[in-house]
1. When relative contact order in percent (Cα under 8 Å, 6 or more apart) is calculated, the result is 47; to which of the structures P, Q, R does this value belong?
2. Consider the structures P, Q, R: one of them gives -8000 for helix-only ellipticity at 222 nm (-39500 (n - 2.57) for each DSSP H run of 4 or more, over all residues; to 500) as calculated from the coordinates. Say which.
3. If Cα Rg over 2.2 N^0.38 Å, for residues 30-85 alone computes to 1.13, which of P, Q, R did it come from?
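Just so it is clear, none of the values below were taken in a lab; they were calculated from the coordinates. Since the structure is predicted, the reported quantities are computational estimates derived from the model, not experimental observations.
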Structure P
Amino acid sequence: MTGRAVHFEIPFEDGERARDFYREVFGWKIDVPPGIDYTMVVSGPTGDGGIPAEPGFINGGMLDKKSSVASGPVIVLEVDSIDDTLAVIEKQGGATLVGRTAVGDMGFSAYFKDPEGNVTGLWETVSRG
């Protein structure tokens, strides 16, 4: 389990307003792929496959608050196994909000609440062997 921050999500009430705000204030590249209700965000320089090319940058997304598990921003942490991590989270007093869910052919996501009430995401990359 790496536990490194690999993604962020920012919920919005008005998608156009939120996209314009972050684009103008921070210069983020914003993309709304057709057919999904999610906005992809590139926060800095990228290399192959859209992977951040410099330390300190992570990419993220934006989504309607009605579709979000949290009312505020969410940090997403990479783990080797979502199922194993959720078991430890629950043993330590946290709670699963959304279990392991496929995200296309890229990997799996999940969301939990820690004992302090904070919502955090998990990411498990699909093994390509």
Structure Q
Amino acid sequence: MSTDIPSSGVPGLHLMGDLHGCACPVATLCDRDGLLQACTRLVEEAGLTVVGNCFHQFGEGGGVTGVVVLAESHLSVHTWPESGFVTLDVYVCNYSGDNRAKAEKLFAGLAALFDAATSNVRRVERG
């Protein structure tokens, strides 16, 4: 395993968010297939690479938990349609280059999808 670290000196960026008061259509929060398609599209638009996924819906009209595995690391999303709440997790490593801007773009696209009234976002520089 290589230990090369980009010139930034930091192997990755981890963005974690709690989104409250999501004003998106309720279907966005409880449609497993629609959420998978939206996440995949946003990953590709951010310039990142999908290598796999696993999405699970918790019963008819229930929330969705999903993970998109990226060549650069991962995205996870968890929805609670009954309370208009979503948690997001975007982590990208910088092995092949500085991917911070791509992580920020992906996170912003996801946040826009859910249209939250308020959000609490944490940035962690990993490494």
Structure R
Amino acid sequence: MTQYFLTLPHDAAEEPTMESMQEMDPAELEAVMAAVGKFNTDLVEAGAFVTAGGLHPPSTAVTVDATGATPTRTPGPFTEAAEYVGGFWIIEAPDQERALAWAEQASAALGSRIEVRALQENPE
């Protein structure tokens, strides 16, 4: 079965974090957390859940480059962007249509757009 990468875009100007989410209306935050919890449970019960996680903002990144004689570590993301991946799910689905249906549920739960991309298959 194909695995799909569902990503949650964030606005780079805001860099939302778990801490900044505490500034949301408590009832609204509780509703979002409950909706995401239900989505995750639905994925698990359907056997589609592989893994999921939230990412810290790009300002916390360190870019490592060991392609030259001396490895370098540069604070910050490897590219500047107006948006970045703030969280993700990796799911299994029999086809893209089912993966898109899962993404629709994630989008509704979070009140946000979701990008869907298939993971490449291992070469034979």
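1. R
2. The read-out comes from structure Q.
3. It was calculated from structure Q.
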